[in-house]
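Student: Have a look at these structures, which come just after this line.
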Structure P
Amino acid sequence: MPDVNIREARAGDAVRMAEILREIGWSDRRNTLPLEEVAGPIEKLIEHCVSDREGHSIIVAADEDDTVLGFLNVHWVPFIMLGSLEGYVSDVFVSPSEGGMGVGKALVEHVIEEGKQRGCMRLMLTNGKEKLSYKTGFYKKLGWTERPSVANFVYYYREPWS
């Protein structure tokens with residue numbers, strides 16, 4: 001694994017994060033837009049997360065030159081049924097050039113530890129079954145359990161990026 005530093009995201013990381021999404025090919029629509037147009041909303045989301053550290057954590061894995069290699073976003077949600085917090089991991093992305101090098105694992109392990117420190121009951125995420133991370137059992141290898149009896153629903157207010 002390359003030397004990685006896990007740190008809080010900064011507004012200046014937005015362009016590199018947009019580049020990673022482009023490298024992955026996450027959204028055909030997003031990839032046709034100028035990079036700055038994609039990075040702008042990411043920067044605002046970083047600023048939002050940083051201003052509300054109790055509710056959100058957005059972290060990056062950076063190399064020795066402080067170049068962002070991957071990022072993770074988690075939301076700390078009061079969950080009445082659990083009588084505790086639940087961490088909802090909404091984003092985990094790693095540059096394809098760093099895939100398989102332990103960057104994603106370092107990000108996920110960091111958030112597992114943060115959830116433990118916050119006294120969370122559990123962490124949750126959604127993983128597309130067509131994604132490489134699902135096909136290779138990435139999360140299962142890190143101790144996550146797939147819930148076969150739970151359906152995942154979304155309600156869209158507008159068309160998403162992807």
Structure Q
Amino acid sequence: MNNKKFYSVTEATKKMESYCAYQDRCHKEVETKLRDMGMIPDAINQITTHLIQENYLNEERFSKSFARGKFRIKKWGKNRIVNELKQRQITKYNITIALKEIEQQDYIETLDILAKKRLSQIRETNIQQRKKKLADYLLYRGWESHLVYEKLKELI
């Protein structure tokens with residue numbers, strides 16, 4: 001027995017308005033959700049258009065809040081933020097605008113705090129291994145390599 005609920009366009013629209021009002025979403029997330037709800041492509045286009053016109057769906061706003069949040073809360077570097085936004089099919093233009101949300105001063109300070117905190121947790125005694133572990137950690141989090149290597153020289 002199939003328990004899949006079927007939605008009318010009106011019901012799906014209301015559901016998506018709540019979904020977008022709760023948290024900024026990108027077009028890809030909305031389309032995926034609508035597809036999962038069993039909506040046909042025409043309905044998806046109609047609902048997406050409605051959400052954009054009513055300002056529930058705004059890619060620029062999504063990009064900005066995504067960049068701010070991932071930087072402040074998860075301490076991600078710009079490379080990781082850019083890659084994650086690209087995976088969500090965000091335009092180059094909106095990615096550029098999103099990165100402007102991060103103050104350069106905050107960015108450098110955050111890298112410093114993150115690097116020092118991580119270095120204090122690394123128990124490795126071999127200098128090269130310590131450097132490698134710290135570099136791997138920071139690069140994985142999306143910090144630019146030139147900044148990471150400058151920080152390594154400064155700290156180790």
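Student: Looking at volume of the Cα convex hull per residue in Å³, point out which structure of P, Q has the largest value.
Tutor: When volume of the Cα convex hull per residue in Å³ is calculated for P, Q, structure Q comes out on top.
Student: P, Q: which one has distance in nm of label points 7 Å out along Cα→Cβ at positions 80 and 104, as calculated, at 3.6?
Tutor: Value 3.6 for distance in nm of label points 7 Å out along Cα→Cβ at positions 80 and 104 corresponds to P out of P, Q.
Student: Then there's this: Can you spot which of P, Q the value 17.9 was calculated from, given it is mean count of other Cβ atoms within 10 Å over residues 8-15?
Tutor: It traces back to P.
Student: Mean projected area of the Cα convex hull in nm², for residues 40-135 alone was computed and gave 7.4; which structure, P, Q, did it come from?
Tutor: P
Student: Related question: Suppose helix-only ellipticity at 222 nm (-39500 (n - 2.57) for each DSSP H run of 4 or more, over all residues; to 500) works out to -10000; of P, Q, which structure was it derived from?
Tutor: So the calculation was done on P.
Student: Of the structures P, Q, report the one carrying the highest value of distance in nm of label points 7 Å out along Cα→Cβ at positions 24 and 120.
Tutor: Of structures P, Q, the maximum of distance in nm of label points 7 Å out along Cα→Cβ at positions 24 and 120 occurs in Q.
Read-outs throughout are calculated quantities, based only on the coordinates presented, and are distinct from any laboratory measurement. Computed from a predicted structure; not experimentally measured. Cβ atoms are built from the backbone, for glycine too; each structure is taken alone.
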